[in-house]
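Since every read-out is calculated from the coordinates, none of them should be taken as a lab result. None of these values were measured; they are calculated from a predicted model. Cβ atoms are built from the backbone, for glycine too; each structure is taken alone.
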Structure P
């Protein structure tokens, strides 16, 4: 199914995968509402898309605020008459060994990555049911499918998004609403460029290692939208993600062995960084 003339709302659209998805949708003829907690960044991205001939608007939105999310969906509906497509992309990452994390660290990751998706579903899904049509695309992660040392809260939040998506898909199917969950591998986004994303670790060295072979946000966005058009339930994005998930399904012991090796290296990195 083409996204031409659909009304799409994208969270986390000021940068990274969200911005790339908004760009692909706008170039494909959709009306795109870019939202982000960075309202000015969303506005700049929307202006760029409009200047290139797309139909794009921007809204400042903190996805952790359920009332604000509901208001954003209501605003889009009031101006365009419907919401055809919701892409829950907004996310935060925190790279650390778990015993260095506080309850506040856990809350920050879970509030954005999980509750942000829940708030989007709570706001848009009832409207889509009333419309008799719509699609929700939740961007999770390969970390939501396999064990991922150093990203324990992030992995927990993404596993929850995968489960939410799978269950909602089956419930929504007979009501005309489609649900797709995308699980990218490593993508070159600003998430890992922030010093605050690392706790007691050398962020520069870890970024270099983590981003080796990473895909671009644009390539990731194209793969996600292909899966959405084909009504895929779950899609791994990137060859490395596909292979890792396949290995987890057929030889989980091997993935666990690799995860333990990565964990040992992470603990060594922490010691060298003075953590």
Structure Q
């Protein structure tokens, strides 16, 4: 179905999802927040799609939350005279944004962020909710919220320390300084940096297709287990994967993979 804030195309079992507000540096307006959970739900249910690549149309990945969304928070404050109820409504509003930005992480299929230009504020929230990140040389990352007098509250402060460590996450979040793509690669915020957007997308698509050729159930399960491992102890993780694999080891995909290995042919999974 058509969307206002996104473009979607599918080829070779890979969906390319592009934030489509290039004239506004792909700022996240109300359409963005409404549509992103719907799109990821749709792509998760689409059997043609096995991997999702997320990028920004035009020069930038995303400049973050559109000012219209901040105005909506002011509107909530003006509409309700009771400060307690204002707080309740604002919390509910923040929860809705958190749920939307977590869509890539909640999606059972791997999501790869291809980042060019600005990745600021909400853009970092979105990128850190993806499973892998790649960038162009001119990409710039910034956890901007402290400069706006607010606390980043939709994912960066929770996910970034798990990706780059607490020391660097503190530095980036408390200084709101710009981070170049090369520095982001050094701190492992991104996997690899490319000279141009065209080169990056070409290579990211190769990676996505390579993943899409694997067993879909094994890929989904691996993402599931890795996310569980991030937030639990080793012992808890081992118990979790044992329970999961108790069913997965009986899958049709295992038989297909083994037969292909014996016959030295490329497996084809349904």
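Highest-scoring entry among P, Q, by mean count of other Cβ atoms within 10 Å over residues 100-107, is Q.
Could you figure out which one of P, Q the value 3.3 for distance in nm of label points 7 Å out along Cα→Cβ at positions 148 and 196 was computed from?
Computing distance in nm of label points 7 Å out along Cα→Cβ at positions 148 and 196 on every structure in P, Q gives 3.3 only for Q.
When FRET efficiency 1/(1 + (r/R0)^6) of positions 20 and 228 (r between Cβ atoms, R0 = 35 Å, to 0.05) is computed for each of P, Q, which one produces 1.00? The value was obtained from structure P.
Once Cα Rg over 2.2 N^0.38 Å is evaluated on every structure in P, Q, the highest one turns out to be Q.
As an exercise: P(r) over Cα pairs in 10 Å bins from 0, in percent, for residues 84-155 alone, calculated from one structure in P, Q, equals 19, 42, 25, 12, 2. Which structure is it? Intermediate results must be reported in sequence, preceding the final value.
On the way: P: 19, 42, 25, 12, 2; Q: 19, 42, 30, 8, 1.
Clearly, the read-out refers to P.
If you work out distance in nm of label points 7 Å out along Cα→Cβ at positions 52 and 180 for P, Q, which one comes out largest? Don't skip to the answer; put the middle values down first.
Numbers: P: 1.9; Q: 3.3.
Between P, Q, the highest calculated value is found for Q.
Source structure of the calculated read-out (mean count of other Cβ atoms within 10 Å over residues 60-67, 18.8) within P, Q: P.
Look at distance in nm of label points 7 Å out along Cα→Cβ at positions 12 and 28 for each of P, Q: the largest one is in Q.
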